[in-house]
Structure P
Amino acid sequence: MYTYANLLNEEQSKTVKEIFEKAINSKTYSVEVEGLNPEEMPVTITMEEFMRRMKEMAQTGGGAMSFYGSLPDAYKVAINGNHPMVDKILKSECEEEKTKLAKQSFDLALLAQGLLTGKELTAFVKRSVEML
């Protein structure tokens, strides 16, 4: 993945990170703001490669690796600092609107990874209809 220059300054990046951490409100996800192509998704979620491989080996009966299967999942949330949605979040006057946009962007990333299920999926659909 090619890295673009981040259009946000350090203070804006810190603000965006705090907004998303508040919206996500989970220790399972570590949030980072990155300079990516503005045409890519505003938020992407990935599992760290090492952890993913260890969990896969544990599922296949990896012997000494079996303890990795009991570890909680840990995901990296990459916020595309160059995406227009991030600019919209920063320019919003209302804290509730900022959190709502961040949560919606995060849930879209979860949906893209097949990680949005149950009541979170229902809340996402309801929020999407309200935003229309």
Structure Q
Amino acid sequence: MPSERYEEGLKLRRQVLGDAHVDRSLAAAEGDPMAEELQEMVTEFGWGVFWTRPGLALKTRSMLNLAMLTALNRPHEFEIHLRGALNNGVTRDEIKEILFQSAAYCGWPAAIDSFRIARRVFAEADAAA
């Protein structure tokens, strides 16, 4: 039986990343005990413990994630959290500034990768609108 933290995390994860993304992630893990446990941990601890803490607004958490994922040069996770950041009210101009700041402290190659992803995601959002 899922814990209360898991349920809180799942609700917030769906709110930020969208049902389709969360459903795909959970479905991809089905039948693989290691992947299922990873999804449980990500949902319960990442989302249910850290993202639900009251100390920072969701928008601020998203902004921090974009900078950290750029610093770590994790393009797959950056794209997921970029979409979540837009859902959390982070503007395109704010994203641009986050990436410029990241370039100064994390290096241009990592920031350039994140800029490429941002341009693609923005174009997809514009096409869908």
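Only the coordinates and a few stated rules stand behind these numbers; no lab work does. As the structure is a prediction and not an experimental result, all values here were calculated from the model. Cβ atoms are built from the backbone, for glycine too; each structure is taken alone.
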Here relative contact order in percent (Cα under 8 Å, 6 or more apart) has been calculated and equals 24, so which of P, Q was it run on?
Q
With Cα Rg over 2.2 N^0.38 Å, for residues 5-44 alone as the yardstick, tell me which of P, Q scores highest.
P
For structures P, Q, calculate FRET efficiency 1/(1 + (r/R0)^6) of positions 29 and 109 (r between Cβ atoms, R0 = 30 Å, to 0.05) and state which one comes out highest.
P
One of P, Q was used to calculate helix-only ellipticity at 222 nm (-39500 (n - 2.57) for each DSSP H run of 4 or more, over all residues; to 500), giving -24000; which?
Q
Matching 16.0 (Kirkwood radius over Cα pairs in Å, computed) against labels P, Q points to structure P
Matching task: 1.14 is the computed value of Rg/Rh (Cα atoms, Kirkwood Rh), for residues 21-92 alone. Pick the structure from P, Q.
P
